[in-house]
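So, here come the structures, one by one.
All of the numbers you see were taken from the coordinates with simple rules; none came from a lab. Source: prediction; values computed, not measured. Cβ atoms are built from the backbone, for glycine too; each structure is taken alone.
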Structure 1
């Protein structure tokens with residue numbers, strides 16, 4: 001072989017090696033994306049399961065959760081507690097929705113949280129006022145999706161909810 005053909009062969013081999021390296025790198029990137037999605041989904045679920053476990057270990061809080069939030073009468077501090085629990089659930093849903101829209105987690109993570117939210121917690125005395133308070137932090141697409149999923153319609157602004165929060169000293173001016 002002449003020196004010229006050895007150089008050409010070296011270029012061909014180096015071109016093939018470059019293509020293989022790029023293909024390997026692409027495969028590694030896809031694998032890392034899958035691992036990242038799985039890890040993020042695991043972390044979301046882990047956070048949720050820890051919250052449930054800790055709640056189940058707290059007898060006082062478990063008794064509170066077991067009450068009929070639609071019909072029982074509560075003291076003001078219990079409405080605060082109710083609101084904080086609903087906020088916790090909403091923020092978890094917000095995180096899940098944002099990550100789903102970004103393609104980081106699957107629909108199942110979002111559906112699991114919506115199933116809980118749609119179980120009736122938002123139809124309690126503090127459900128809508130808490131949502132009215134937090135919806136200002138969300139974009140219109142989320143607001144329309146959420147209200148359609150939970151309430152079956154887009155809600156009109158309701159000043160009664162602001163009065164409810166004010167009565168319980170939840171809004172500071």
Structure 2
């Protein structure tokens with residue numbers, strides 16, 4: 001029984017690390033490194049000058065990099081309270097931001113300015129959902145949003 005609990009905890013911890021790793025890699029790279037049809041670096045740079053893009057990248061990436069580093073540092077051990085809360089708060093804020101930036105305007109509340117900006121930045125990227133309220137979440141962002149939701153689910157299952 002104890003071995004089964006340890007194995008389950010190990011799988012959960014590995015899943016959490018993989019999800020964090022994907023998100024950290026995505027947040028640091030998606031506006032800088034061309035990924036075929038998953039992003040349009042030139043379009044993003046046309047909307048955001050270098051300095052702003054750099055600031056946005058730092059603000060959106062550093063908190064999650066700290067969380068990932070902490071998770072690696074405490075691999076196989078009970079996470080200290082600060083790390084557990086760091087992960088919950090940072091990924092919770094990220095998830096709320098994703099809902100507000102993409103899914104609320106997509107499903108419920110049209111935002112013409114956002115739709116125009118997103119069309120310029122992401123209009124040439126791969127998407128599979130229909131356009132609603134003038135915008136469509138692209139595939140790369142959907143993958144990020146699913147990873148964020150999965151991270152919160154894994155955290156809620158606990159054992160860290």
Structure 3
């Protein structure tokens with residue numbers, strides 16, 4: 001029998017390494033497991049060393065299935081909102097953190113789910129977003145993609161963050 005916590009921890013380490021391999025050299029990013037997730041709720045699974053990294057990551061690894069379970073996305077969105085609130089206590093103008101759900105079933109590839117808002121932000125260079133600063137986006141509108149596409153979008157968002 002597989003221990004669920006061990007399987008989850010192994011998945012978190014796998015995604016941490018993948019992100020570091022894909023983005024570390026270019027942006028100096030590293031990721032580590034957020035052990036606060038076990039002490040209190042509404043924390044992501046991985047923490048990035050760069051506070052401008054735009055996402056809160058939730059990692060899921062299960063035996064069988066074909067799509068993300070709605071409760072995973074709800075958990076990821078709650079963690080992103082909570083992280084935004086924690087950061088804004090220290091810095092009221094801190095940018096909003098976005099949810100990023102990374103999940104995989106046995107014998108399938110990793111899938112990455114992010115709000116449509118992230119795709120919109122990647123399309124507007126240098127944070128000239130073209131919408132009011134107080135615009136509210138519905139994270140119920142989300143897109144799923146493969147790893148390669150997710151890395152491209154994250155690179156675009158990180159490039160905009162470092163160009164400002």
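Taking distance in nm of label points 7 Å out along Cα→Cβ at positions 68 and 116 as the criterion, the top-ranked structure out of 1, 2, 3 is 2, with the highest value.
Computing helix-only ellipticity at 222 nm (-39500 (n - 2.57) for each DSSP H run of 4 or more, over all residues; to 500) across structures 1, 2, 3 gives -23000 for structure 2. When Kirkwood radius over Cα pairs in Å is computed across structures 1, 2, 3, the figure 19.8 traces back to 1.
Each of 1, 2, 3 could give distance in nm of label points 7 Å out along Cα→Cβ at positions 28 and 148, but the derived value 4.3 comes from 1.
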